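Read-outs throughout are calculated quantities, based only on the coordinates presented, and are distinct from any laboratory measurement. Bear in mind that the values here come from a model prediction, so they are computed numbers and not experimental data. Cβ atoms are built from the backbone, for glycine too; each structure is taken alone.
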Structure 1
Amino acid sequence: MEARKKVNRLNAPINKKLRDKIKEIATNEKAREAMFKDIHLVEAAKATDQIVVALDETVRDLFASISRSIGEMRNIVWVNPDKTEEQPISWLENGAKPEKRRMLGLGGKSK
């Protein structure tokens, strides 16, 4: 992807308020560490199109579980390109419209 110039590097700002909320709400240190490891994905989504495309179902579930307490995370769309039942390719080809079933706070928990 790098060689084909398909990667758009974004310097998304660190969202200290969001990080503080996660630190406060996380149920344990292991969950907190997992979310902080991938918080840059949520920060980049918030700075752009509200979409995360990632394989990690564990952190997706963690973010989904706290999104009910953190309103700014509810509308983050999370899609796993490896889950055929999510139909990621057709979803992307059709404009990647935000669907409630893909949003962290509205059903975006993995099954």
Structure 2
Amino acid sequence: MGQDDEARAAALKRVRKFVASYTTRGPYTLYPEPEVVENVVQGLADNLVEHGKMYCPCAPVEESKAKAHHMVCPCTPHREDIERQGYCDCALFASHAFVEAERLRRK
């Protein structure tokens, strides 16, 4: 495994640990589509390797850098996003009510 592969594996491990911890301790759960969640996790890991921080992959990195920690996951606006639409703009975290409504809708 090359150095880049090791850095990527370490970043993925760190992001997955953060996401699991955040959803275990916090009021939110994961967005109900695992493939969407995985894409966001991959994007967070990419940003961690390339830029040193877990910048939200749903926003341009240069704009996120200009806002400092405002757009580092969990970003500052994620609570307002979840309050407004049931999930954060990246579609990583969601309210339990949104996830339950989605389950019922899909039945």
Here helix-only ellipticity at 222 nm (-39500 (n - 2.57) for each DSSP H run of 4 or more, over all residues; to 500) has been calculated and equals -19500, so which of 1, 2 was it run on?
2
With relative contact order in percent (Cα under 8 Å, 6 or more apart) as the yardstick, tell me which of 1, 2 scores highest.
2
Of structures 1, 2, which gives 2.7 when mean projected area of the Cα convex hull in nm², for residues 13-52 alone is computed from the coordinates?
1
Test item: Rg and Dmax of the Cα atoms in Å calculated as 14.3, 46, pick one of 1, 2:
2
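On FRET efficiency 1/(1 + (r/R0)^6) of positions 5 and 61 (r between Cβ atoms, R0 = 25 Å, to 0.05), which of the structures labelled 1, 2 is highest?
Values: 1: 0.15; 2: 0.70.
Max of FRET efficiency 1/(1 + (r/R0)^6) of positions 5 and 61 (r between Cβ atoms, R0 = 25 Å, to 0.05): 2.
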